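J.: The following blocks contain the structures, represented as structure tokens.
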Structure 1
Amino acid sequence: MRRTGPTNIVLRKLIRDLKKASKTYNAPIWGYVADLLSRPSRKRVVVNLSRLNRYVNEGDVVVVPGKVLGFGNLNKKITLATVSISFTALEKVKASGSRLIHIRDLINENPEGSGVKVII
């Protein structure tokens with residue numbers, strides 16, 4: 001059977017933009033993120049706040065190519081770029097003083113992808 005990829009049009013455009021940024025700016029991190037987003041929905045990345053709190057440092061720029069869930073707490077101020085986030089996680093991220101942006105905005109801010117951590 002032929003792979004069709006995600007049916008969500010917004011996600012397809014994001015994947016296309018990530019691949020384009022990867023080639024244009026010679027930044028393999030965006031190609032890797034695009035590959036993770038191209039996975040079937042049952043294999044997509046899901047990250048809890050407890051994992052983010054465990055693996056990131058204060059002031060890090062973090063990309064989650066999937067959904068962020070609200071289990072655990074976030075005690076560090078970070079810049080978090082993600083495609084989707086649960087309501088509980090959104091409240092906890094705002095309460096920690098962290099900055100939440102979309103992955104497309106992060107590409108515009110940091111096209112080379114330097115200093116960006118991918119959490120899966």
Structure 2
Amino acid sequence: MSTTTQTRESILLRRDEDGVTTLTLNRPQQFNSLSFEMLEALIAAIDEIAQDDSVRVVVLAGEGKAFCAGHDLKEMRGNHTLDFQQRLFRLCGKFMMKLTELPQPVIARVHSIATAAG
């Protein structure tokens with residue numbers, strides 16, 4: 001069985017020959033907290049997956065000790081503007097909607113802590 005792995009800074013996208021695509025949150029040092037960049041990368045990956053007829057199922061996973069610790073609070077503390085907060089939460093909502101609208105079933109492989117938006 002062959003696989004293809006694409007690496008973006010904050011996510012890994014692995015496609016197995018048998019139609020299983022694994023989308024991995026890849027910020028283990030930050031407990032996979034959802035940064036603005038990660039949310040953008042997740043949305044791009046989901047858009048790509050939705051168009052791929054060879055994908056039969058999507059597994060959402062987290063690298064390291066945590067599945068996902070919710071929003072990146074350090075990033076949020078550094079951006080106090082209302083505009084940033086609104087854009088971040090709109091982006092998170094967009095990610096969650098796109099995830100639920102995928103034509104393929106999604107399995108969350110939650111191996112550890114998952115809090116807030118995680």
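J.: For distance in nm of label points 7 Å out along Cα→Cβ at positions 24 and 88, which of 1, 2 scores largest?
T.: Comparing 1, 2, the top value of distance in nm of label points 7 Å out along Cα→Cβ at positions 24 and 88 belongs to 1.
J.: For distance in nm of label points 7 Å out along Cα→Cβ at positions 56 and 72, which of the structures 1, 2 scores highest?
T.: Result for distance in nm of label points 7 Å out along Cα→Cβ at positions 56 and 72 over 1, 2: largest is 2.
J.: So if we calculate distance in nm of label points 7 Å out along Cα→Cβ at positions 64 and 96 for every structure here (1, 2), which label has the highest result?
T.: Structure 2 gives the largest value of distance in nm of label points 7 Å out along Cα→Cβ at positions 64 and 96 among 1, 2.
J.: Comparing structures 1, 2 by distance in nm of label points 7 Å out along Cα→Cβ at positions 80 and 104, which one has the largest value? Mind showing how you got there, number by number?
T.: Working: 1: 2.1; 2: 4.3.
That would be structure 2.
J.: Using the calculated result 24 for relative contact order in percent (Cα under 8 Å, 6 or more apart), pick out the matching structure from 1, 2.
T.: 1
A short reminder: the numbers here are calculations on the coordinates, not readings from a lab. Just so it is clear, the structure is predicted and the values come from calculations on it, not from any experiment. Cβ atoms are built from the backbone, for glycine too; each structure is taken alone.
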